[in-house]
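These are the structures in question, set out in turn.
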Structure P
Amino acid sequence: MKTLEFAIERWETILGLTIDHFEIVLTAMVISITMGVLVGIMITYNKTAAKIVLNIANVMMTIPSLALFSILIPLLGIGRAPAIAGLVLYTQLPIIRNVYTGIMNIEPSIIESARGMGLKKSKIMFKVKLPLAFPVIMTGVRTATVMGIGLGAIAAYIGAGGLGQYIFQGINRGNDKMILIGAIMVSVITVVIDRGLAFVQKRFEI
């Protein structure tokens, strides 16, 4: 009850930080999904390139998130820019891997049928391969988005703002209510966005 009262008293601050958090993650994920899908499509045409790109993406995920954000500070300064760049780099693997896997696991006979109908490579990709791979691609997008929301809280360490700022202030002050509220709001954003993406997936699945 005391936590609820605390939240009500500071609802404007909490709402503002929640919006900040959402904006950071949304910006990063729009860039990440666009990049990941394009790269994932391109590497389906070259197995050597696919191996190199997937290995690089794997390596990026092994770097501790705070270390990655810190590495970007000399290049992009402090604030949202390194946070967004870090989130984009960190969330590439599940998107690229699922795009690649989804497309490469399509039955060869389906592709051959499309070729037999006279469809060009680009039309086969956008009219056949991507629609069939869509469920697998969306799984990668949802995984990356959930990761991004959680990592967005850590980005507060480099001045990005968002709910991580509230959590870290709570840790520094020994205020359990601030920590709990920040964690709950991060969870709420995660559930809402994941449910939204699940709806999109069901709506457009073949």
Structure Q
Amino acid sequence: MGDIEEVRGKLAVIRFEAGRCIHARGCVLERPDVFVPNVEGEWIHPDAATPEAVAALARGCPSGAIQCERLDGGPQESAPLVNTIRVRENGPLAVNAELVLDGATKGFRATLCRCGASANKPFCDGSHTRAGFAATGEPPTAESTPLPVRNGPLTITAAPNGPLLLAGNVEIVSGTGRTVNRTTKAALCRCGASSNKPYCDGTHRNIGFTTE
């Protein structure tokens, strides 16, 4: 993980954590005046937009690399009403929840590697593209019942040389938004080789998967 770059404006603070960025490019495409691409020196300009717009831009960052703190008294980003993990086609797991990752609070957004090739595990670093990772974003629907509580802390523990262990209320969602599963406990594959993606089936042990 890299350092967090903090830029303080008059009405908002932007914090950017390069080590979590997956280059979704929503920031530079939607507001190239706030996040100015391909320049030397200062490239983040919180005062170029309203605090509402800066906060919305941060919320749209799937990796959680961008965080916004409003200084105008407006609402800060809050936990979602429904915890979700979206299964991206040929790509990572996109988490939107009150996330506790390996014992540390990590905000409400993150993208986690499921191809096994990231050099920044458990986060995605885009290696799935270079590795030619292929995995559906539309896994079969599991039989499940609505959760009595759909939010709250979601604890994810990256097991050494093993899967992502989930504990907490969460809905696993396909790339098109279909509910795949509702659960409070699961093990998700992060070696890239499971025959039951997105779930772990123990293949990591057979292939000698390592997270080092």
Structure R
Amino acid sequence: MNDVLMSILHATLVHTGYTLVCVAIGFVLGVSIGIGLSRLPTLSRYLLPLLSILNTVPGIVFIGLLFIYLGLTPATVIIALSIYAMFPVLKNTVTGLSGVDQQYKEAARGCGMNQLQRLWRVELPLALPSIIGGLRMSTVYTVSWAVLAAMIGLGGLGDFIYKGVSSNNNTLILQGAIPAAILALTLGALVDLLQRYVTRRTMGKGGVMK
């Protein structure tokens, strides 16, 4: 029993590590590219639908392709999951920044702010609730996508699920599925708390970051 619990704990830690690293990378990429696309609405109009199509490609296909070139390394999983984790953040960043009322931008311009100051002190604070909403989706999705790491022998809770499916062992499936569900709910709740904090802070300061 102790060996089983230790195996589940180790797999959960590996799974959590994949999730946090990939979400962090995806968040940075999503916000950065989202800011760029929000400044190029014409390009954004064509590129976002294309990215949405790419997002529908099954993760198992992408990881399989990367495995051919990178082999059995954590980088294979991290690169694939980071790209998938990026999509919700990118989309919500563009949506949030595009939805900032023009009057706030004009007011900031009238106060003598340059473009970078307007972005940092006005636009991003107002778009943060939307961006954090994208972070929540990215986090929950990545917990489920990280199961695919087991497909190429890189551990995580997917090990239990794949072994359980292949051997028709429901106990093994539950040993992987239940911790994954708890992990998704826990991380999702933490991001929800962050979103509420950011929303209160933004509203309390009138959307302007000091």
The highest value of mean count of other Cβ atoms within 10 Å over residues 60-67 among the shown structures P, Q, R is in Q
Identify the structure, out of P, Q, R, from whose coordinates distance in nm of label points 7 Å out along Cα→Cβ at positions 36 and 68 was calculated to give 1.9. Q
Test item: distance in nm of label points 7 Å out along Cα→Cβ at positions 4 and 28 calculated as 3.2, pick one of P, Q, R: P
One of P, Q, R was used to calculate distance in nm of label points 7 Å out along Cα→Cβ at positions 12 and 100, giving 5.0; which? P
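Read the figures in this text as sums done on the coordinates, not as results from a lab. Computed from a predicted model, the values in this text were never measured in an experiment. Cβ atoms are built from the backbone, for glycine too; each structure is taken alone.
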